[in-house]
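Listed next: structures, encoded as structure tokens.
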Structure I
Amino acid sequence: MLLVLCAVVSGCGSEQDATLDIDPPGPGPHSVGSTNMEVAAEYADIGDEAMHDFLLGRAEEPNKPRYIAELLQHPESAWVIDAHVPDEPDLYGPASGQSMPVVSFVAYPATARQQKNSYAFPYHDARYGVFEDMLRAGETPSFADPEERYPLIILAHGASAHGIYDVEHAHKLASHGYIVAVIMYGDDRTSTTDSPNHHVSFLRPLLTKAVLDSLLQSDMFGAHIDTDNIGISGHSFGGFTALAMAGGPFQGNTATVSDKRIKAGVIAAPWVGGNYNGEDFFAFGPDNNDLKRVTAAILTFFGTKDDVTLASFILPATRKLSGPSYVVELVDQPHVFEDGSWRDRDNWEMLFFSAYLKHDPASLATLKTGRSMKGGNEDAQLFDY
């Protein structure tokens, strides 16, 4: 493997050796603020199982889905939008014709405050990170540089997951000078037990675009976003969401919502299809050929022990992409990575977004030659892809 890698990057001389193993970027220079996600007191102690159901949009009884929007203490100070779903049952199934609330939280580079409003979301004892300085009800953001326009990154979670898993992730990115929007899709709100729920594959990018539009049109964030440099990052079904937003039509159907404003995407263990009941299913048309419509820069991760989203589907799919493409192998990793490999993902992601959203030439040069990220677990960039 090393011999192949050396050949692809044109030799392994002493000058190039210095760039093969990459130093992680470390914490960013900015304090981080976020929109309000405080849970009302009467719901703060409902426990992890019930909170998980609300975060997923899972119904307690038929036709009565629960969703995080119901739990917020200050919904007017949270980022909650009503997304209208077109009345097209063939695309959106039971969501068709609805107006659906969508909750996100937004992290941003902030002015350091002496009295920070730190908040631990009541789920798994804030294992996934603490809101470092959450806006209080009625407050507006104070940006690190009020005149700066920051690149925007959307974080899209996987199926049977939610945005609270991304609290620390979002704060890391924001500390490096990005505005980060983490969407709570609540997929189970419209799930059915008697179908493959393909409508969610059309619904996800529709809701993502609605959140993006709301941010760009808002007085609070719109003037602070660099509209020419917008990225998206997702794991598993979130990786599918990122590819769809970047131009990949689900099952070749060009009615799938996409957005040309997406300039770069990070996809970790992305769902692009699989073998179900002995038959191959491709998310983006036959053999995923319609991924040729994706011209944004894409960084892909896959685990060599992932039995959910298989390398045998992911790697051929990356060859269909029309834009700059990078592939990193996470050795011995299952579908949900171990902690060290999540750190590797975060550090590669930071380098990638610095190259493609901040257009830093040094980051791009390192990305093009770096073989692995120091620290974390074993990983390798596959230059052949």
Structure II
Amino acid sequence: MELGWIELSGYRCYPEIRVEPAPGVNVFVGDNGSGKTSLLEAIGYLSSLRSFRGAPDAALVRTGDEAALVRGEFVAGERSLRVEVEIPVEGRRRVLVNGKRPSSRAEVVSAVPLVAFLPDDLDLVKRGPSQRRDYLDDLAAGLWPSAGAERTDYERALRQRNTLLRKEGRRADRATLDVWDDRLSHLGAMVIRRRLELLERLEPRLSALYAELGERPEVFTTRYEGAPLGPLSLSDVPGLRERLLDALGAARGADLERRVTTVGPHRDEVVAIIGDRDLRTRASQGEQRTVALGLRVAAYEMLREEKGATPVLVLDDVFSELDPGRSRRLVEKLPGGQVFVSTAREEEVPLVGTRWSVAGGRVTVREGE
């Protein structure tokens, strides 16, 4: 998969630009604040329909403009996929894929495999559980279109149940809650099953990657903690819907009091363990960073194997965070494909490719490239 071209209008610091990247490595060089990350963010947005920086859509619109436009075309062999997004300051965005509205965000995520390495990837193992849940859910959506649809349906049902709780509190109609409980338990079990399937596939892969990217071989394992079901594994899947339904019933009093849904995969935790140590609390930052790198490399490899095509790769100012040894080992793990790199110091990037200058809302290829 390659990005043939991208056009931005009213996006972040860009009034209007068109970039036609090279098929291989593209290194965007510029001072901090010049717009390098914004360009990579726009590339990622075309594949995921959201900012990898966690920014709301309205923040992507250039100050003074009413809307931003992001367009691009991805090519894989003889197949092309044109994605166009209009992002207004207010109201709903408009998305077209090859001129038609996609059925869901998951349709786009599955069609355009892309993996982004980010400076804050350390949060995957160091911070709260939401980053680990999102990593699993995003990877599942990229691997299996139905997984993305299941997650979308779960989040929609969760919002509707929470809206009822927030508006009505203890006056909420019990029969209506019964309907939402049944829906949430059904969809929640499917979301958890996808996560457990991914963890089973990730564990041996992460153990091998840790040894290759790190300093010593150690076994990587995980523990999935269902809220409030406790540790879960694939062997628990057959009865999981019923257990979730019972848990929602048991928590209903608390939910009515707090006006929010307290049970389900949106509250679950994934504990990462290296050797016999909890990665969050008993590992060095170097070990944490190695596992975070391994998680991204694993996603890249799994998408390539499942899709039969090399994903687009985004490296946002990653090499400044790595020592030379880890930088070299990371590069060795990445096979040929289209790569986008941002950096303020190009000498830190151990990759050969097309260099671009980013400054003043413009992106220009270096002379001689």
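Only the coordinates and a few stated rules stand behind these numbers; no lab work does. Bear in mind that the values here come from a model prediction, so they are computed numbers and not experimental data. Cβ atoms are built from the backbone, for glycine too; each structure is taken alone.
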## Note on the structure
Output 27, 55, 17, 0 (P(r) over Cα pairs in 20 Å bins from 0, in percent, calculated) maps, among I, II, to structure II
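I have 45, 23, 16 for Cα extents along the principal axes in Å, for residues 176-239 alone, calculated from one of the structures I, II. Which structure is it?
I
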### Task
Can you spot which of I, II the value 0.95 was calculated from, given it is FRET efficiency 1/(1 + (r/R0)^6) of positions 200 and 336 (r between Cβ atoms, R0 = 35 Å, to 0.05)?
I
### Structure responsible for 16, with relative contact order in percent (Cα under 8 Å, 6 or more apart) calculated and labels I, II on offer
I
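Name the one structure among I, II that helix-only ellipticity at 222 nm (-39500 (n - 2.57) for each DSSP H run of 4 or more, over all residues; to 500) of -7500 was derived from.
It was calculated from structure I.
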